Structure I
Amino acid sequence: MGKFFGNLHLVLLTGLALAVALVYFFSGWTGGSTEALTNAVFRWLHLFFGITWIGLLYYFNFVQVPTMPKVPAELKKGVTGYIAPSALFFFRWGAAFTVLTGLAIAGQNKYLVTALTFQGNGADGYNLIGIGMWLALIMALNVWFVIWPAQKKILGLVEASDDAKAKAAPIALAASRTNVILSLPMAFAMVTANLG
């Protein structure tokens with residue numbers, strides 16, 4: 001039992017096999033269309049990547065950032081040298097794949113343009129999902145073009161002076177906290193929009 005739970009890849013593979021079984025039995029592999037199957041898989045991936053992205057956003061903001069001032073100086077390198085770079089890898093790629101799978105879902109279901117240009121009828125699901133999509137796009141751009149470049153300096157992953165690191169820290173914090181703010185209405189828009 002310890003070997004199984006000690007092997008993250010085996011645990012993930014088992015979870016994937018269970019998810020595939022559910023998709024098979026409940027999403028159309030038993031006679032449904034390829035489009036229904038593809039839609040189910042993209043929705044599942046969108047949720048998986050979204051949980052990864054937003055879960056790490058909340059980890060950084062609720063746990064790591066507030067705790068770092070309490071961490072003894074000799075232990076900080078463990079966080080900044082190992083934990084933070086690894087978490088930032090999954091954070092930024094979670095953001096990218098959440099957006100890509102979301103756009104794929106909207107494209108496949110033929111509401112991408114309608115949602116992104118707010119061409120729905122008033123407060124319908126297309127306008128609500130469009131708001132969620134734009135908030136997610138802003139957040140993902142924040143991850144890749146503000147937070148990640150600043151964190152590379154802060155963590156010493158790229159060459160930066162102490163002054164550049166000091167200037168990067170409040171920028172990264174403001175961008176990350178902006179994403180926390182935007183994540184709340186984004187999540188509401190995503191789960192409340194009724195498009196089907």
Structure II
Amino acid sequence: MLPPFKAHPWHGIPIGNEAPAIVTAFIEILPTDTMKYEIDKATGYLKIDRPQKFSNTTPSLYGFIPQTYCGDTIAAFARENTTVEVKKGDNDPLDICVLSEREIYRSDIILQAIPIGGLRLIDNHEADDKIIAVLKGDAIYGNITDIDQLPLSIVNRLRHYFLTYKNIPGEEPRQCYVSDVYNQSTAHRVIQKSQEDYALLIQSMSR
């Protein structure tokens with residue numbers, strides 16, 4: 001029997017039985033978007049977070065992995081692997097960037113992605129990892145299995161975007177660092193730890 005309502009993108013869409021090797025990704029933002037969209041946690045709808053203040057746009061499809069959360073477990077893992085001060089996780093689902101050679105014209109979609117690495121972003125002392133993945137079956141990127149197989153220019157573009165995308169003209173830049181670019185094996189561990197944080201979050205909500 002079909003469920004009576006649309007599933008909440010964060011809580012109601014499964015991460016996938018093959019996670020962390022293959023994960024479901026919910027896409028919030030396209031490379032053509034000049035608005036920053038994000039999921040509204042209460043309703044599950046996309047909302048406008050803010051207009052992008054500079055001319056840079058996301059270099060890939062951008063969204064999150066359902067049924068994940070960046071809390072204390074993610075923060076502890078970040079502390080083990082960086083010298084930058086990490087106070088906590090960013091209290092959001094785990095972000096994911098998905099590379100594809102095909103242009104996709106709408107967000108608010110789900111797709112199957114293969115994680116190949118990630119960026120350990122520390123934003124104002126919060127762990128805010130960005131998993132880098134390729135679209136499953138993509139003609140150009142689909143056979144890439146690790147981040148070191150990507151052109152360095154793509155990795156640098158992603159780094160630059162996340163180091164600058166929250167800056168506001170006329171204000172002091174945020175304390176934002178990419179402390180590490182990690183491989184597929186570490187990306188799998190980050191995903192698993194974000195699943196642990198999600199399980200703890202659900203337990204705390206059900207008390």
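Here, each number is a calculation from the coordinates, and none is a lab measurement. As the structure is a computational prediction, the values presented were derived from the model and not from experiment. Cβ atoms are built from the backbone, for glycine too; each structure is taken alone.
Once volume of the Cα convex hull per residue in Å³ is calculated for every structure in I, II, which label goes with the largest value? Of structures I, II, the maximum of volume of the Cα convex hull per residue in Å³ occurs in I. As an exercise: helix-only ellipticity at 222 nm (-39500 (n - 2.57) for each DSSP H run of 4 or more, over all residues; to 500), calculated from one structure in I, II, equals -24000. Which structure is it? Structure of origin is I. In this comparison of I, II, the computed figure 1.5 for distance in nm of label points 7 Å out along Cα→Cβ at positions 9 and 161 is attributed to II. Could you figure out which one of I, II the value -0.59, -0.74, -0.93, -1.08 for log10 I(q)/I(0) by the Debye sum over Cα atoms at q = 0.14, 0.16, 0.20, 0.29 Å⁻¹, for residues 25-88 alone was computed from? Working through the options, I get structure II.
When Rg and Dmax of the Cα atoms in Å, for residues 137-184 alone is computed across structures I, II, the figure 11.0, 35 traces back to I.
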